[in-house]
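Structures incoming, each one as structure tokens.
Quick note: the coordinates plus some simple rules give every number you see, no bench work behind them. A quick note: this is a predicted structure, and the numbers were derived from the prediction, not measured. Cβ atoms are built from the backbone, for glycine too; each structure is taken alone.
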Structure P
Amino acid sequence: MLNEILIQNLRVLFVGTSVAEISDELGFYYLTPKNRFWEMLEYAKITPTIVISERDRKALVGAKQTGILDDLYKQFFFEKKESTLLKLRIGLTDLNRRLVVSKEDAPAAEPTPDDIQKFVKKIEKYKPKIVAFVTGAELFEKCFKRLYPQATRQQGKQDFMIGSSEVWLLGSTSGRVKDTGAMEQLFDDLAERLNGLDKEGV
């Protein structure tokens, strides 16, 4: 299981559903082929350059195929990318931290009420400025509606907070998402909000 990238007072904490097998095998988040997460962060200038490029992913796949992708190699890669993200005060975690799954819509990926309770306590403890969900809209609503009646499938900024953290729903960034224009707009909106918080010194 990949470690969380989580410290106090992050600008933004991105939250997926669960860790995908291929990401766990290669040693970092969002390495499923055609997933646009890293591309979107660079596109919206949330990161100044792409943190994990297609070349990085291919190098990891190649290392795995040739047998040199051992735990030490993966740890070095993880720590290097983790350092890059933490300098930007960006974190990563998942709702379901119990197990690795073959794909995000697998039944085992769905978080339990206990997963959600633990997640909420974590957010209240670490106090990121924004919690941004990179999950399906239906799943998001299902997970949070009971605790937060204002939770909806509407993408963008939600009308509730977890502790002192703003909540944003960005939706999945997997290759199956067809409306890339809407995805780009959501990441642009998030970047604008982050810039506003930075200027306010929040």
Structure Q
Amino acid sequence: MSPEFMRFILGEKLAMTQIFTEDGVVHPVTAVQSGQMTVVQIKNKKKDGYDAIQYGYGARNEKNINKAQIGHAKTLGNFRYFREERLADGKEATVKAGDTVSPEVLNVGDIVEVSAISKGKGFQGVVKRHMFEGGRRSHGQKHSEREAGSIGGGGRKGGRVAKGMRMPGRMGADRVTVKNLKIVAVDAGTNQIFVSGAIPGRRGTLIEIKAR
């Protein structure tokens, strides 16, 4: 495979830990359990409207996969996840369906961006969701420590609630991308990648790592 198309890898979040480098400096890192990806499809602008490489990752019992996905992957495998890497304008894929990519394509020191689905926190109030201060604890205020306060008022026509008002609601479970992280270590034996700092998601979340 051409190196320009091997800078994208998938994995599952394990946990946070720390690693000491040779100069004795400790780095907080997140361990990502990666593995081999398989090129499933090459998309092009003429047929699909855009240029991309589609990968399959992970394994799943065939009885739990719908027939459309089985037919799409054909004999390449029973994949748990499908993800795509968009190609820049004017670039053509030099790979074909069936080629594989391993975690070793990432090197120590690479600057990467990590994307994943953040932890779901359920229905939350404004103090946790939007970091409101809440009401004052004095002068007759009762049970208002975590209230949002006024949301309408006569300042708006009819006292309506404006669009985008920060209010209680479901929090988390959003796609989050963290940029400018660094690959601190890569363990080829266990296919584990150690990324500096924290990354979104719970343990077991699918992680997308893309190098610059």
Structure R
Amino acid sequence: MIDYINTTTEEIARQLLGKLLVHQTPDGIYSGYIVETEAYIGVEDMACHTYDGKRTQKVESMYQTGGTIYIYTMHTHAMLNIVTKEEGDPQAVLIRALEPADGMERMENNRKVTGVSISNGPGKLTKAMEITKELNGKMLNESALSIDARLGKTPASIAVSARVGIPNKGEWTSKPLRFYVKGHPYVSGMRKKDYQELVDCWL
């Protein structure tokens, strides 16, 4: 089990790789293995929604206790985050991509695509799994959204880079706060020449 309060946000972002994200809906279960995450370090992080202590209704979920779900909208896309740290310390991990497991055909139908484009981005995976802002502020594992640690996989290798789409944020633009399963085809922006077979991405 992941300790979302007493562990650094960067370490949680690493630990989430390979974990099985599960969304239970009235029409069935969706699930997928997390393959890409980004850490957001709260009030000191110029790229974080709570930078410099910003606190509005839109970001209120980030100020709740670790394990709270924080979902915001960007260009009509729902972006799924898991809050970390103690209440009042607004840090979180963005789930950027996953490898589909249960509900693959329904994911394809939801996204109107097949292949890695189903869930190789933060807005894509939420649409594929019907994850909406209705989950914002609820607790992971105490709502329709959970992480099943028992059925997770272990990455063969974890790569680290700067976060995606973070320009003009000083040192925070280049800080190594993006974590992903090396060579995994479902990682956002992964070049085909760098793809590995799925079986080789996991131990």
Of the structures labelled P, Q, R, which one yields 39, 37, 15 when Cα extents along the principal axes in Å, for residues 46-109 alone is computed from its coordinates?
Q
Hey, distance in nm of label points 7 Å out along Cα→Cβ at positions 102 and 126 derived from one of P, Q, R reads 2.2; which structure?
R
Here log10 I(q)/I(0) by the Debye sum over Cα atoms at q = 0.12, 0.20 Å⁻¹, for residues 54-149 alone was calculated and came to -0.56, -1.16; which of the structures P, Q, R was it taken from?
P
